[in-house]
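Each structure below is given as structure tokens.
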Structure 1
Amino acid sequence: MFVLANLIEAIARVVDMGLTFLLILVFGRAVISWVQADPYNPIVQFLYTATEPILRPIRRRLPPMTGIDISPLVVLMIVVFLQQFLVETLSQLAIKLR
């Protein structure tokens with residue numbers, strides 16, 4: 001059973017790293033939107049292309065509130081929820097399987 005426990009723990013860690021990376025990308029995108037960043041900068045272009053597929057569906061469902069785009073905030077809350085719920089659940093499952 002320890003092999004299955006190690007596999008689940010490894011999956012939990014990889015999911016956690018991926019969600020943390022997504023958290024950093026969305027936060028960077030939010031910061032870039034507050035300042036007048038050069039749209040031709042490769043970093044800015046990367047942030048836009050990496051986060052737009054995630055932000056677009058939320059932006060379609062949420063109307064802008066007084067001109068402020070709150071879709072990054074919604075994505076950040078979803079990512080934190082997934083980190084706390086999904087990753088912790090997988091980790092606890094791995095502990096119980098040992």
Structure 2
Amino acid sequence: MTGKQKRYLRSLAHSLKPVVQVGKQGLSSETLRQIEQQLEDHELIKVRVLDASPQDHRLCASELEKNESFEVVQLIGKTLVLYRPRQENPTIQIPE
């Protein structure tokens with residue numbers, strides 16, 4: 001993904017609220033399932049890493065980047081922006 005494309009997605013994510021929180025369980029399978037479901041519903045989401053999380057927010061971002069099914073667009077503080085286009089009828093049109 002190019003810098004221009006990430007910049008466009010960041011501009012779309014600016015007004016979004018975090019829909020998934022990483023808490024005491026860290027990046028558990030349940031948290032990953034929630035992230036996958038929210039990405040299927042919304043394509044672009046914010047994930048908040050709480051202070052109670054056993055994993056650092058940078059570590060969470062690097063572990064999520066290993067996942068091939070979605071893209072970590074941005075990390076600001078303890079909030080991550082994730083993107084994955086829908087398989088059918090994507091609503092976000094990314095510039096080339």
* To do: Using relative contact order in percent (Cα under 8 Å, 6 or more apart), single out the structure from 1, 2 with the greatest value.
  => 1
* Please state which of the structures 1, 2 yields 2.9 when distance in nm of label points 7 Å out along Cα→Cβ at positions 29 and 61 is computed from it. => 2
* Identity of the structure behind -26000 (criterion: helix-only ellipticity at 222 nm (-39500 (n - 2.57) for each DSSP H run of 4 or more, over all residues; to 500), calculated), options 1, 2 -> 1
* distance in nm of label points 7 Å out along Cα→Cβ at positions 53 and 77 derived as 2.5 - corresponding label from 1, 2 -> 1
* At a computed 38, 25, 24 (Cα extents along the principal axes in Å), which of 1, 2 -> 2
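Throughout, read-outs are computed from the coordinates displayed, never taken from laboratory work. Everything numeric in this text was worked out from a predicted model, so none of it was measured. Cβ atoms are built from the backbone, for glycine too; each structure is taken alone.
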